[in-house]
Structure 1
Amino acid sequence: MNKLKRIAPALAVIALLLAAWWFTVIQTHSVIFPTPWQVVTGTLELINDGTLWIHIGASLMRVGIGFGLAVLVAVPLGLWLGWVKGAYITLNPLFQILRPISPIAWIPIAILWFGVGNESPIFLIFISSVFPMVVQTTAGVHTIERRYLRAAENFGVSRYTLFRQVVVPATLPQIIVGMRIGLGVAWLVVVAAEMIALHSGLGYLIIDSRNAGNRYDLVIAGMIIIGLIGLMLDGVMRLLEGLKSVRWRYAH
């Protein structure tokens, strides 16, 4: 019952937006822009012929590979930059230059290097999500309270043990935050990449529906599905933030 009360305001807003959408389309007598019911029927059409699951699977596969590679690179690199002062001084300016570049700006380079297959969007996902995670992980190391490090040093803890048992656990909350940001960016980028370079995925579904007979019911359906999957992916990352091994640093 309490859970229902929490989501009731959000459901009410969604219902009002749907009603306004439907009313506007009916009143303007639009022959192109679909009503909510037409979007539902279009979605059912995609479900029945199996097309929807193919596009969703293709997008999630690309995000999974690109984001997974980014995590494998960004977390160790961020820990190293935060722990070794010389590495931070040397490489941080380079990351600060590359980080603000829009992932969309990398699309021509990705196509030039990798062609129009799966490698291009995977590269774009990697390059877009690796920088937020590196920066966030590095900041996490730098914000560790000095008392933790001094206490360990007073007990004669080796540098390796200090890094493994103090630095990494203390940085874990910031690593999860960086992963959450990186995953959100990755999901945005794969859709843009699929609109330009591929023949499958939710991004391709949107642009193909627009070009193949102005099927705006499928365009809107694709947009809504992208938003729902993005919400679910963010929910998964928020579950990680709730783990005891992550929340301990925030317990005051």
Structure 2
Amino acid sequence: MVKIEARLVGREYQIKNHLGRKETLSVLENFDLDIQEGEFLSLLGPSGCGKSTFLNILAGLDEYDKGEILVDGKPLEKISFNRGIVFQSYALLPWRTVRKNLEVGLEIRHVDRKERRRIANQYLELVGLAAFANQYPHQLSGGMRQRVAIARVLAYHPDLLLMDEPFAALDAQTRETLQIELLRIWEADKKTILFVTHSIDEAILLSDRVAFMTSRPGYIKEIINIDLPRPRTEEIRNSAEFARIRKVVWELLQNEVLKEQSYGAYL
């Protein structure tokens, strides 16, 4: 079943150039993408190609100028509790404990106190942070804070999870640990996930499919099926099939970067 349908989506911004004159910047153009129910799909492409723009449109944080986006067969709504977003920054409330941070979305939904606590505890167990329920964000490591951010979104049970480079600011070891942790959580819950990343390895490890975007204005150039066995483990990174897929994606990325550089030389 198709969860999200994007058809010929376009997004433009009015900006000022180096001379102070207004001009139109086209970020997305003829963007077409279907995301299946329960799928883990990553968006990958050159910097500035519009990956985060599309994610922000789905989250209700931005608008689109052209085309159509359907969620569950209905036009995209600006605000919806059925969509949750995890940013690169943790965006935790520093004056609230870990458990109380998880309860924020449930409070907005007017869930009673006892049920809020039960749900928060359930998701703290899921991400392995039950022992830190009464700590504050500044008392946690970066990786632990990002796990809290993921648990907070999961706690109010959205149908769609939007993740914008959630591990980019972490060190390599913590990043790889949380990638496997995210897969474990996804296997248990099977939310539909749209994951924005600049990392080829991360996209291949996590995803059912990788949607590769062109340089700006971005559109989907190719969909790569990731036919690697699940559950995924670190050992998969060393497989011949992983290396083959990585080569395919790397060549796509290099071609787009070279195209963008060649275009820039004639401006």
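For the reader, a short list of remarks on this structure follows.
- Distance in nm of label points 7 Å out along Cα→Cβ at positions 86 and 126 derived as 2.8 - corresponding label from 1, 2: 1
- Answer label among 1, 2 for the case where Rg/Rh (Cα atoms, Kirkwood Rh), calculated from the coordinates, equals 0.99: 2
- For -27000 (helix-only ellipticity at 222 nm (-39500 (n - 2.57) for each DSSP H run of 4 or more, over all residues; to 500), calculated) the corresponding structure among 1, 2: 1
- Entry that produces 184 once volume of the Cα convex hull per residue in Å³, for residues 14-93 alone is calculated, selected from 1, 2: 1
Throughout, read-outs are computed from the coordinates displayed, never taken from laboratory work. In this text the structure is predicted, and so the values were computed from the model without any measurement. Cβ atoms are built from the backbone, for glycine too; each structure is taken alone.
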